[in-house]
Structure I
Amino acid sequence: MVFGEIVIGMPGSGKTTYIAKKRELLKERNIFTVNLDPGGVEDPGNSKSIEYDFDIRKFYTTRKTMESCSYGPNFAVKYILQEFCAEYSNFSNIFSDEGAYYLIDTPGQIESIIILEKFLNRLQKDNIRLVTVFLVELASFISYDTLAYTYLISLQTMIALNNSQVNVITKCDLIDKIETIVPIEEIASLNLITREIPGFFKILYEFVERESVLFFQFLEYEKSVLASLQYVIDQASGLFYEIADEEKLTEYLKDVESREEILEKYASRSEKLRLKNK
């Protein structure tokens, strides 16, 4: 079985940074990076730009498709992903390395992600097990409107891809500066105080809490936080249960903190800001 992650999120959620940092963190796993976003501009001089092992822009770009087909940018991305999925047999060799761990970057246009269900199904048939890692930045939790939108988009992704999904709050290093609409630990653990939430939002949150479908993990690029997030992802994919060697398992778990420890850490920092702003 081959394992990996398909990374999804709105523009600004930190997908490319996540791929770059994970490649450093997991270098012992023989990382293979894949870019399925045809809209980004390659810029080797940009420190935030990364070089992928496979880049869809070598074959299709949003700009060229817009020019040749007279499409808008969103439809051009959908068209390219449809073409890529239809031509999967011509690209399947990039997933032939049984010793690799795949990190797949995707377009920021969430509506185009629906097309990737066929792609995931093909990979599963080839014994490639990907976890959907859904990234959402901390600033998405500053109002009931943005919180509801985040929940709906995350649910849409889960339904569209029908795949194991880990929801991740990014840019948590800013938790001392960005005050969320309700305490961050309540958002992450589905423990919202629904009596304070108006109208439609209350119905949505009650559904999310009742069905327990949207637990959130935290992300900042600090060793124990990264290790703890990877532990959750590897459990979701099944990779964790493939570690049979006791020494390797001990080494793997040495920096992992419990969910309670992670929640307490961020709750404390969030509460300090909340008290300061009162």
Structure II
Amino acid sequence: MPDPGAYNDREGLAVDSTATPLRVAGVDPEREFAGGQSQVLGLTRELLRMGHRAELICDPAGKLFERAVAEGIRCHSLRLRNSVDLAGGMRLRSILAREGYDVVHFHTARAHAMAPFARGLARALIATRRMDYRPNRLFAPFLYLRAVDGVAAISDAVATALTSAGVPRQRITVIPSGVDSEYFRPPSNPERITARRALGLAAETIAVGTVGALEERKGHRHLLEALAPAMDAVVCFIAGEGSLRSELERRAELLGISTRTRFLGRIQPAR
């Protein structure tokens, strides 16, 4: 395992070598793998790289579990039927009592709902919220004020949604999502040429791309509207799936840019 005091090449920061490594569990019971799960996996990798004992508690039938195990990350099985799964909550409590974590980090709405079961079983319980819609006003104050010790929001918009549900702003810390700048580095010239050739792009074509769920909150319609008045040499590649795919395809038709817009569906790896 890496030295906790090793130099961090990515950030240019040194980790305190006198600090005791933490035992950290990330809780994410979702089965699909989207941006949130990518963040969870990336955070776990970095904690391990820094010398901490970082593990995941997730659905054994989920893609996060599969990918994490493939990377050698220790995972504990937790299946949740819904946000009020009492049996699931007791299973979580059993895992936490057995493993003795310092920090338990809840990453999704269903995970947040399990936080009350974790009281007294870790030094700190943290919830991170990534969605900018307002949570339930009846339960949000209890979950984010009493069930956990700290709340992180990935943006000011998410923090505003939480405050609109009754969570005091001073309770929330905004921590933007991170990106692995080594993995998502600009392509080399040979890589760029290969990719453009695979997409059938002429030398004069200007390519614009986006990767993400095709949902309202992502704002793909603004991209299509911006593409409409652009020169014919500009083409757009939209990768991802979601409930708005058909609507966005129709919008591209109405704007007269369907021949310059390509919907690629879900692609792996995203890079």
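Where a number appears in this text, it was derived from the coordinates with a stated rule and is not lab data. Fair warning: this is a prediction, and the values are worked out from it, not measured in the lab. Cβ atoms are built from the backbone, for glycine too; each structure is taken alone.
Given a value of 17.0 for mean count of other Cβ atoms within 10 Å over residues 129-136, point me to the structure among I, II it was derived from.
II
Tell me which structure, out of I, II, gives 0.80 once FRET efficiency 1/(1 + (r/R0)^6) of positions 73 and 177 (r between Cβ atoms, R0 = 25 Å, to 0.05) is calculated. Comparing all candidates, it corresponds to II. Each of I, II could give distance in nm of label points 7 Å out along Cα→Cβ at positions 81 and 257, but the derived value 4.7 comes from II. Determine which structure produced the value 21 for relative contact order in percent (Cα under 8 Å, 6 or more apart), calculated from the coordinates; the candidates are I, II. Derived from I, not from the others. Can you tell which of I, II yields 1.03 when Cα Rg over 2.2 N^0.38 Å is derived from it? Answer for the origin of the read-out: I.
Rg and Dmax of the Cα atoms in Å, for residues 33-104 alone was computed and gave 13.3, 42; which structure, I, II, did it come from?
So the calculation was done on I.
Have a look at I, II and say which one yields -13500 for helix-only ellipticity at 222 nm (-39500 (n - 2.57) for each DSSP H run of 4 or more, over all residues; to 500), as calculated. Source structure: I.
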